[in-house]
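Below: a set of structures, written as structure tokens.
Every number in this text was worked out from the coordinates using simple rules, so none of it is lab data. All figures in this text were calculated on a predicted structure; none of them were measured in a lab. Cβ atoms are built from the backbone, for glycine too; each structure is taken alone.
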Structure I
Amino acid sequence: MSLVAVGLNHHTAPVEVRERITFAPERIGDALITLRQDLSVPEATIVSTCNRTEIYCGMESNQTAKLVNWLHDYHQAPSETFSPFLFTHHDRAAVHHLMRVCSGLDSMILGEPQILGQIKQAYRDAGDSGTVGKHLAMLFQSAFNVAKQVRTDTEVGASPVSVAFAAVSLAKQIFGDLQNHTALLIGAGETIELAIQHLKKSGIGNIIIANRTLARAQALADQYQGTATTLAEIPNVLAKADITISSTASQLPILGKGAVEQALKARKHRPMAMIDIAVPRDIETQAGDLSDVFLYTVDDLSEIIDRGMQARQQAAQKAEHIIDHQANSFMRKMRGLDAGNTIAELRARTSDLQQQTLESALAMLSKGESPEKALQYFAHTFTNKLLHTPSTQLRSASEAGDQQLIQAARQLFDLKTDRDDSKN
């Protein structure tokens with residue numbers, strides 16, 4: 001079995017491609033079960049965030065093309081729609097990639113911590129779906145430990161840089177002092193809460209939190225002295241918002257051009273900054289065509305994000321060394337796991353042969369045969385049974401000219417003396 005990672009992310013695909021391949025949180029479990037049934041994949045985990053969709057599998061490496069086809073079929077996309085943007089990693093490369101992702105080294109924001117929580121949730125989802133076996137369990141636990149070590153031993157996450165931070169920085173560039181402005185936050189997840197924290201530090205005047213579940217919005221509003229509402233009420237409060245930051249898991253846009261146009265009229269065309277950091281996008285792109293609307297997506301934040309990265313770049317070099325070392329260590333453990341399975345199977349088979357032969361020898365004793373004869377029978381018969389299959393395989397290898405297997409056998413059994421292999 002090989003470890004395989006297939007997917008795309010913000011490095012390989014633009015947002016309009018990424019949003020077509022996302023897995024809604026409530027569909028992850030069904031997708032994992034479908035994947036296992038369709039491809040007979042014994043182990044699988046799906047990571048789907050605004051910046052990446054990645055599938056990690058324990059499977060035969062020659063099934064990778066089938067996995068890519070499954071992605072297209074599941075999303076009802078024409079063949080090859082995603083292929084130009086996909087990456088494929090096997091074994092050590094897959095291990096190395098996941099460790100970098102968990103440590104925040106593959107994120108749009110170098111060192112951002114949110115991705116680790118998202119991957120832990122993806123791992124829990126796979127566990128709940130019964131698609132985590134010993135190989136993926138070992139992989140993800142190792143990746144989580146590496147992420148912890150990177151956080152502890154480096155300062156890769158020290159600077160306050162994130163998508164939420166970049167969104168608030170962009171709002172400050174547009175409006176300057178935020179004290180007399182109102183921000184509408186759509187969603188109530190980790191990214192939105194982080195954006196609220198940055199807004200509060202920047203002195204925002206008022207905060208409105210809209211969420212599908214009012215109770216969650218109210219909990220955040222109580223914590224940060226804001227006002228809570230539902231998604232259905234957004235058209236009624238949108239005109240109050242100078243700044244709108246949206247990050248939900250909705251598969252369809254929440255805000256259309258018409259609602260934004262009505263809000264602009266009510267505002268007498270005072271400018272609106274709308275920052276859509278969701279994938280799929282929450283705000284219709286046509287809203288950006290309206291005068292006095294400044295609409296940005298997650299990809300537009302890259303320039304702002306780059307400004308806070310210099311300190312993290314130096315720390316990242318140390319983190320990369322940690323990950324390289326730990327990836328090598330993991331592969332040694334994986335090889336040991338595979339060897340352990342082989343050793344266990346070999347011991348079980350040998351024990352069965354031993355027991356069968358011993359029972360025959362004991363039967364000889366019960367019939368009056370001498371102990372010496374029974375012991376000779378046991379030693380001779382057990383040795384012949386034990387070596388029968390290896391001897392047959394080596395003869396076949398010799399006839400086929402497979403010197404590699406023969407040399408491997410000599411090394412395995414520490415056969416130091418050179419002999420003519422044909423004289424058996």
Structure II
Amino acid sequence: MKKEQGALGILVGGGPAPGLNGVIAAVTIEARRHNLKVYGIYDGYKWLAQDDPKKLNENVRELRISDVSRIHYSGGSILRTSRTNPLKVPNGIKNAVQNLQKLGIRYMVTIGGDDTAFGASSIAKATKSLVKFAHVPKTIDNDLPLPNDLPTFGYETARDLGAVLVKNMMEEARTTGRWYIVVAMGRYTGHLALGIAKSAGATLAIIAEEFGKQGDIPINHVADVLETAIIKRRAMGHQHGVLVIAEGVAERFTEADLFKAAGHAVGKDSYGHILLADVELGKIIKREVEQRFEDRQEKFRMVEINIGYVLRCADPIPFDQEYTRDLGYHAVHYLLSNRAEDQADALICVENGRLTPIKFEDILDSKTGKTAIRYVDINSDYYRVARSYMLRLEKRDLEDKKLLALMAKEMKMTPSDFAKRFKYLVD
């Protein structure tokens with residue numbers, strides 16, 4: 001082996017996703033083959049952004065091929081992860097640059113979602129080209145703007161396991177004659193909730209995009225969608241069903257609605273995001289819908305379950321095992337490339353088996369200055385197919401006199417009052 005030429009660092013930021021260890025392994029193996037030392041940095045930006053040499057040394061680990069050769073099968077992250085925002089730590093960016101220099105790191109691979117990418121972009125600018133960055137996009141939310149609708153790694157595994165869980169819940173619902181609310185992750189977008197519901201054939205899915213990309217979502221509107229789906233199912237002779245809802249719907253509730261529903265103020269993380277785990281979206285919707293039945297003197301109970309955290313550290317399926325190996329390999333080769341067009345810090349994308357690097361500035365939203373978000377396109381054929389197989393109130397239902405009468409009877413209303421009350425849902 002030739003003498004090692006500099007060092008490469010790896011860190012993981014944000015929430016876990018299946019396949020993290022696959023990227024760490026691929027990067028380490030390929031970098032060691034190119035005679036680079038490899039340092040794994042624990043807990044994302046947490047220690048890198050601090051001026052504490054002792055803590056930094058305790059949380060940096062040299063990685064060799066023997067350390068990582070089989071970790072690609074496993075979920076989680078051997079380097080752990082955190083949501084530390086280096087821009088919110090006093091002198092965090094400056095400290096990060098100095099710590100990278102102290103470690104002799106010339107190349108840096110960051111693995112994470114939009115917030116981790118933004119942190120990487122900020123540190124990369126501050127190094128003034130002394131450290132070259134490659135960011136490997138990760139999020140089970142699938143909301144990073146990769147070309148041609150390429151998925152982010154971790155999404156396919158999360159969808160696969162999520163669909164299995166929802167399929168089981170559907171059988172549970174049929175067997176017990178109950179309704180279930182399944183909350184899936186997706187802070188801004190409904191890719192995961194929709195993908196799970198569509199794959200499993202759930203009764204319906206509710207995602208934030210169907211209410212428009214911007215603006216508040218009234219809790220009553222969400223409850224109306226679910227309640228009318230329940231009533232329609234009953235009118236068709238079925239007493240059970242499963243709703244899959246994206247947690248990001250709660251992100252769009254007004255603070256007043258959130259406070260009223262949650263019973264307390266909801267905190268925020270270092271990136272300014274609402275702590276959705278504290279909102280308990282499923283319970284909020286469950287209470288609202290159950291109260292409506294109670295107001296009609298009917299006992300009705302739903303069961304809510306949040307599968308978000310169950311999916312994030314699952315062992316990756318072969319798709320993500322292979323995908324992350326490609327991403328890690330190409331991340332190293334991009335960092336070591338001498339081509340003029342490969343000198344910028346970039347997000348690593350692999351399209352049709354070929355490296356397609358995307359410059360950091362090309363994925364930033366011009367209005368917010370932060371990483372752009374890929375929303376579900378509700379005008380796409382993909383969404384139209386998903387909606388066509390959901391059971392929820394449709395315009396034609398209000399035109400079907402027999403069905404309309406049955407639904408109105410279930411809600412102890414006249415057909416005209418029912419149509420007037422819920423017409424806005426189908427307009």
Structure III
Amino acid sequence: MSPGLIVLVLSLLLGLQPLATDLYLPALPALTAGFGAPMPQAQLTLTALLLAFGLSQLVWGPLSDRFGRRPVLLLGMAAFVAASVGSSFAPSMEHLIAWRAVQGMAMGAGVMCARAIVRDLYAPTEGARIMSKGLTGLGVIACASAPLGGLLSDLFGWRVALLALAVFGAVTLAVLAWRFEETLPKKNPQALQPLTLLRTWGQIARHPTFIAFALLATTSYGGLFTFLAASSFVFIQVLGLSKTAYGLVMMSMSLSYIGGTLACRRLLLRFGVRRTVAIAGVFTLTGGTAMGVMALMGVQNLWAIMVPFYLFMMGHGVHQPCGQSGSVGPFPQAAGAASALSGFMMMIVAFAMGGWLGKSLAAIGEGSGTVLPLTNGIWLWSVLIAGTAWTLVQRHGEAQAPLVRTTSEPTP
């Protein structure tokens with residue numbers, strides 16, 4: 001496969017996640033009102049997707065180490081298309097939550113395999129650069145997702161917005177079936193044996209390089225998820241934006257993220273992974289702190305939130321490629337398992353944050369909302385991200401010798 005095709009495949013697979021969240025966010029208040037559902041139940045349409053997404057990776061990862069990336073991707077994308085169609089025709093909020101959970105399970109195959117593919121084909125430092133290219137593609141998809149979701153929701157209703165996910169999934173499935181070739185050099189016949197699997201996960205979870213980079217990716221995603229879960233309610237119901245205007249705000253956020261991924265590639269060439277992550281930590285903490293302080297001082301408007309968040313997203317554009325590629329770097333023979341464990345950590349944090357936000361945002365549904373759950377949450381995550389970038393990554397950011405070994409030589 002050509003490098004351009006690999007970046008395209010990575011962009012499509014990694015883009016599943018922002019598409020499944022950003023595209024439906026402008027319609028979330030409308031579908032909540034349409035079903036007459038309470039705020040915590042509405043949040044479950046997002047958190048159920050992400051919890052299923054995280055848990056499923058613990059299954060998809062070992063399956064891909066055993067049978068290869070291609071069959072897992074084809075199965076996962078076919079399920080994603082079916083779940084997207086089911087979501088768009090859901091007759092109740094309970095049915096929608098169930099279909100979104102299935103959608104999250106299917107999405108796990110694509111995003112997990114994307115991280116594993118990078119490790120299959122590239123050494124860790126080069127992998128961070130390739131991952132940043134794939135995440136630039138993710139940013140482009142995210143730019144289009146929220147405005148498209150807002151436009152479709154305004155013109156045709158939320159069901160059509162969710163149906164667009166099925167179209168994207170079908171296109172991705174076609175590309176994979178037509179052009180994608182297997183990247184796993186050697187399949188591991190023992191990858192699914194329970195004792196071997198538990199031992200592998202234990203060794204991965206204890207590896208200091210994995211801990212450093214997985215925590216970096218997890219805390220960075222925690223900040224992004226806080227914004228995704230709360231922003232539609234804050235901007236539409238508290239600050240009074242239309243769904244289309246909210247979509248444009250989300251597009252501007254994605255543009256700042258793309259800028260971060262482009263800067264990441266330049267910084268990596270000049271400074272290496274650890275110093276690049278440390279520099280990005282300055283942007284993260286500055287943005288999160290400025291947003292939090294202004295909100296506490298009573299400055300609660302669109303730009304008081306978005307200008308600092310642009311800084312946060314530029315840092316996010318560095319932390320995610322470095323964190324995701326760095327967490328699988330030490331494990332060439334268990335990249336699927338390492339990718340799965342890293343993804344699971346991110347989604348568990350997102351699920352917990354979603355539960356807290358559902359309760360904190362309940363006042364918005366009653367007409368007395370505030371921006372503080374959003375701003376305080378991002379401020380907290382910015383502190384955790386910078387702390388991880390400046391301590392654990394600096395101490396353990398260079399990949400050590402892999403700890404994971406198989407008891408017999410894997411066979412093709």
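Data for the structure
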{"read-out": "Which entry (I, II, III) yields the derived value 0.92 for Cα Rg over 2.2 N^0.38 Å", "value": "III"}
{"read-out": "Structure from which -17500 was derived, helix-only ellipticity at 222 nm (-39500 (n - 2.57) for each DSSP H run of 4 or more, over all residues; to 500), options I, II, III", "value": "I"}
{"read-out": "When relative contact order in percent (Cα under 8 Å, 6 or more apart) is computed for each of I, II, III, the largest belongs to", "value": "III"}
{"read-out": "Highest-scoring label, criterion being distance in nm of label points 7 Å out along Cα→Cβ at positions 56 and 296, among I, II, III", "value": "II"}
